[in-house]
Structure I
Amino acid sequence: MNINTKAQAKKLDLSRKNLQAIPAELYEESNLEELWLDDNQITQLPEEIQHLSNLKRFSIYKNQLDSLDILCQMIELERVNASVNKLSSLPEQIGDLKNLQVLDLNYNQLKKLPNSIGSLLELRFILLANNRLNSLPQTFQKLTSLLYLNISFNDFSSLPEWIGDLSDLLELRLQNNQLITLPESLGRLVKLKEIYAMNNQITHLNSCLGECESLQRLMLENNRLETLPKEIINLGNLSELDLRTNHLKTLPDDIGNLKALRRLDLRDNQLISLPEDILLLENLEKLDLRLNKNLEIPSWLKEIEERGCIVYH
């Protein structure tokens with residue numbers, strides 16, 4: 001195959017070329033820093049790929065890889081996308097990639113992670129959705145530079161308390177697991193802006209959630225919540241709260257404290273009444289009350305609609 005690259009190229013995109021193997025002439029591109037091999041049929045990485053010693057960004061999304069062993073010797077790597085492959089495990093040597101900042105392993109067959117994952121101290125983003133994970137190694141708590149963690153569509157029934165040590169975390173994606181509750185230590189994540197925990201089996205929320213002072217989006221659709229902790233009213237930056245398809249019968253009386261709230265979805269619950277404090281939500285743009293069959297619609301709701309809020313009931 002003729003790669004047709006300029007001499008000493010630093011970027012090369014060979015995506016969607018029907019490749020079953022990496023072309024041998026590629027290994028002559030010693031200055032290559034970014035390489036895309038997405039959407040091919042590559043089954044393995046040959047040892048020669050180590051000749052690309054300056055490679056910083058490597059994407060091999062949607063191939064047939066079952067091992068990343070060779071890749072772990074390419075210590076300059078900063079970004080790796082190996083999502084949509086056939087990886088069932090990661091080598092212990094992955095901890096040698098000390099410069100790694102982004103690791104995308106979505107849509108594989110991973111059942112556990114090696115302890116060495118805790119050595120990736122520069123890691124900012126790790127994507128582990130759609131695997132077969134039910135736990136994280138305790139060494140994971142060393143990843144204190146992590147900004148984004150996605151473990152959605154796995155088999156987690158609980159989360160470790162040390163998750164509160166991930167002090168820089170901004171976004172946490174937990175949807176489509178079997179979680180019953182969220183750990184108390186979440187309250188220590190004062191930088192956390194978004195929690196996605198839809199489609200779990202969460203029956204209650206700990207009061208410590210009210211300490212996540214930066215939280216802007218809390219997505220809890222399709223769980224088993226019957227009540228909300230009163231401390232939730234301390235989330236002064238919350239702009240979106242999705243509680244549809246739960247078992248809620250009441251809301252906290254002081255819900256009007258959520259001054260930044262723009263969207264409140266209460267669809268498909270068991271609400272009987274609404275606290276008049278909702279009138280204090282001056283920034284509310286959308287309120288969904290549908291499928292609460294026993295809910296008595298209060299007359300003051302018209303006042304919210306007159307302010308421009310879209311109300312569904």
Structure II
Amino acid sequence: MKKKVLILGISSFAGSTFVRHILNKDYLVYGTYFSNKIIFSDIKKKKNLKLFKINLEKDKDGLFNIAKKIKPSLIIDFSSICMVNESWLYPEKYTYVNCISKLSLIRKISLIKNLKKFIYVSTPEVFGNTNQPLKESLQIFNPSTPYATTKLFIENLIHNYQPAKNKKFIIARFSNFYGPRQPSYRLIPKLILSIKKNIRFPIHGDGKSKRNYIYSDDFSEALLKIIKKGVTGKTYHFSSEKLYSVYQIVHEICKQMNVDINTVVRFENDRSGKDYVYKLNSLRTQNELGWKAKVSLKVGISKVIEYMNLNFHKIKNIKLNFKIN
């Protein structure tokens with residue numbers, strides 16, 4: 001019998017990336033979404049995929065009611081608004097979507113029959129700006145944006161409602177992941193489209209803020225490792241070994257697209273509350289789950305450029321800036 005998996009936020013880049021990865025495996029996939037801009041139109045008619053549209057701002061019990069009806073053995077939560085800068089402009093919306101909409105589901109998790117694991121996809125931004133290696137066991141949190149605060153809120157709520165004898169929850173923190181079909185307002189696709197459309201690309205500050213990056217295939221494989229080997233009650237970290245600055249990313253893309261970086265970028269004032277560096281330490285996760293990032297940044301970027309070149313006729317008119325629904 002195929003396992004039932006409920007994916008919250010299936011129309012997000014993370015959710016749609018992962019669903020592509022598992023649809024041909026032994027799963028019946030159910031997904032919640034709100035945005036009308038479904039970015040997986042190529043697979044939404046698959047027989048083992050069923051979708052539920054829900055407005056998380058208006059239906060506080062919606063996620064719980066869907067989960068109770070489906071009775072999945074696995075829930076994976078991607079359903080968050082994740083743009084950092086806009087969280088300063090719309091803190092109420094971020095709080096409703098990222099936090100309040102999930103209270104009922106988390107509080108009543110023991111009422112979901114057959115549920116074995118609830119995987120909450122989180123972020124290293126809960127730690128704030130720090131140079132120290134961010135290990136899975138680290139408990140020093142200092143979120144510097146409303147977005148990061150909402151993610152930490154759910155992490156804390158999970159710890160509050162984690163049953164002592166029958167644990168369900170797993171927290172999975174990922175460094176920046178990218179790949180084909182990533183929204184055009186994100187760093188890598190935005191720069192590629194800007195170059196192809198001859199538009200100057202804005203770099204906030206000096207471009208020296210650093211992040212880890214992992215390719216979408218490595219991201220999906222990480223989640224499969226959690227499904228198969230992850231221990232409930234634990235937190236796992238997934239990242240590559242190297243840190244890259246924004247400027248290094250821009251330089252690599254310009255190099256691969258054979259353009260002069262000085263003709264591509266323009267510098268702007270830095271964003272409020274931006275964390276200049278965070279480096280996830282994933283050694284414990286690698287040892288316990290047998291996972292390691294395989295796709296290098298250079299190869300990953302080349303795959304994204306190839307995808308965007310092939311599909312430029314479809315995406316050339318997409319707006320480059322994020323707009324909240």
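Please treat every number below as a calculation from the coordinates, not as lab data. Just so you know, these numbers come straight off a predicted model, no measurement behind them. Cβ atoms are built from the backbone, for glycine too; each structure is taken alone.
Given that relative contact order in percent (Cα under 8 Å, 6 or more apart), derived from a single structure, equals 7, which label among I, II identifies that structure?
The structure behind it is I.
Where does the value 0.94 come from, among I, II, when Rg/Rh (Cα atoms, Kirkwood Rh), for residues 132-251 alone is the thing being computed?
For Rg/Rh (Cα atoms, Kirkwood Rh), for residues 132-251 alone, the value 0.94 is produced by structure I.
Given that helix-only ellipticity at 222 nm (-39500 (n - 2.57) for each DSSP H run of 4 or more, over all residues; to 500), derived from a single structure, equals -500, which label among I, II identifies that structure?
Details: I: -500; II: -9500.
Answer by label: I.
A value of 47, 44, 32 was derived for Cα extents along the principal axes in Å, for residues 20-187 alone; which structure in I, II was it taken from?
Going through each structure in turn, the value belongs to II.
So FRET efficiency 1/(1 + (r/R0)^6) of positions 100 and 124 (r between Cβ atoms, R0 = 25 Å, to 0.05), computed for just one structure, reads 0.60; which one of I, II is that?
Computing FRET efficiency 1/(1 + (r/R0)^6) of positions 100 and 124 (r between Cβ atoms, R0 = 25 Å, to 0.05) on every structure in I, II gives 0.60 only for II.
Of structures I, II, which gives 19.2, 60 when Rg and Dmax of the Cα atoms in Å is computed from the coordinates?
The correct label is II.
As an exercise: log10 I(q)/I(0) by the Debye sum over Cα atoms at q = 0.31 Å⁻¹, for residues 180-235 alone, calculated from one structure in I, II, equals -1.22. Which structure is it?
II
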